[in-house]
Structure 1
């Protein structure tokens, strides 16, 4: 099995272990979601994240390569995943498998679990020497074998810290806040992930297929994160009428 395969298995296993330590998923006015139903939703969400991440990478970042060799899309062990595509796939899978009543509570729980997988993924990027940053003279700059002799920002570690423990702390605080409306933790995840990603992109080397989109600084990652930021804000405003119903979890 490849390094990428081991990373996927490790992330899924640790996320499953973390989820088993949390209380059942609930929603206002409804009994807790049955364990079998939540397990099914989790399986579909993980599958959606992998499929969406792979298709997003193929369609957005390497369309010409995968058009010429479409069979490569199925070779996950060779790497190549898009966060935004994976997030979209997980959200769609959760909506289809969980139904409307459980959609927001399910998103909240998935948002609580996601930082663990994101942190592991970014540490894997650093270990494999990919998705490096721009040249830097800072004392912690790193020379990556595939990026030439110049020391560069280890942006994979910047993202691992932000998208892992810091984002987890933010989402957990929202998740446990008394009176938080369903969907509020998921909205917090989308907003604060996007803000961190937009900031780190100023030190991260742009994607080779796209380069800078405008002004010598705007990257595709920032543009996609702006769209995710808008979606997070929309989720907050759409959830305001339900705020009086109280906490969705026991």
Structure 2
């Protein structure tokens, strides 16, 4: 069933919503300073910092920014977590009040690239537009059920030749949470991510019937349980030079 999945890396993901006394610009300034330290983590293969965009079809963003740090293996991620760099930055997050459970999410995720004809590497163009769809696992869904749903959701936009039918999408991944992490139980079970060359191309595709059908599929399977089980974010992506 999962013949299009190409198991890739493991990543750590943080999401932060601004506290009442912090502006989005202040959060952005902090994040780039934070990234200058985090990019020295051993074993880090890829690092992006992203900031949510408004308006989007998903309403007010559930958070204002997030970062993704990719490692080649779970062991490499665990080793990075134990470093002084990581410990120091987690202390700083706590000091600034960003770790309030109402503002902060953290997860370790196993990444699966949805292998499509015509796409042979992760897009490394600067300033791409990014869609992240985070799903909490409904209580009547097993982990396999959620994974199956993500997979069928992707299959809806892939033709018989294995090509993406949404014209602007440049890359597609599915990531599923790892159970045993220092952050405790993950607040979400999985996320899907798509990349576009520009926000205008993303908007054009969302105005089309295919993406509207994808939104309905999610609403009928995830949102019907509880709308808060899904977090959809349009974001500007910044690739951190390593």
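Thinking only about FRET efficiency 1/(1 + (r/R0)^6) of positions 92 and 196 (r between Cβ atoms, R0 = 25 Å, to 0.05), which of 1, 2 has the largest value?
On the way: 1: 0.60; 2: 0.20.
The structure with the largest value is 1.
I have 14.8 for mean count of other Cβ atoms within 10 Å over residues 12-19, calculated from one of the structures 1, 2. Which structure is it? Show your work: numbers first, answer last.
On the way: 1: 14.8; 2: 20.9.
Source structure: 1.
Can you rank 1, 2 by relative contact order in percent (Cα under 8 Å, 6 or more apart) and just name the one with the largest value? Don't skip to the answer; put the middle values down first.
Details: 1: 20; 2: 29.
Between 1, 2, the highest calculated value is found for 2.
Using the calculated result -18500 for helix-only ellipticity at 222 nm (-39500 (n - 2.57) for each DSSP H run of 4 or more, over all residues; to 500), pick out the matching structure from 1, 2.
1
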The value 0.95 for FRET efficiency 1/(1 + (r/R0)^6) of positions 132 and 180 (r between Cβ atoms, R0 = 41 Å, to 0.05) was derived from one model only; which of 1, 2 is it? 2
For the read-out mean count of other Cβ atoms within 10 Å over residues 84-91, a value of 22.9 was computed from one structure; give its label from 1, 2. 1
For 1.04 (Cα Rg over 2.2 N^0.38 Å, calculated) the corresponding structure among 1, 2: 1
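One of 1, 2 was used to compute mean count of other Cβ atoms within 10 Å over residues 52-59, and the answer was 20.4. Which one was it? Numbers along the way, then the final one.
Numbers: 1: 20.4; 2: 14.4.
Only one of 1, 2 returns 20.4 for mean count of other Cβ atoms within 10 Å over residues 52-59, namely 1.
When you work out Kirkwood radius over Cα pairs in Å, for residues 140-219 alone for each of the structures 1, 2, which one comes out largest?
Values: 1: 14.7; 2: 14.2.
By Kirkwood radius over Cα pairs in Å, for residues 140-219 alone, the leading structure of 1, 2 is 1.
Read-outs throughout are calculated quantities, based only on the coordinates presented, and are distinct from any laboratory measurement. Since the structure is predicted, the reported quantities are computational estimates derived from the model, not experimental observations. Cβ atoms are built from the backbone, for glycine too; each structure is taken alone.
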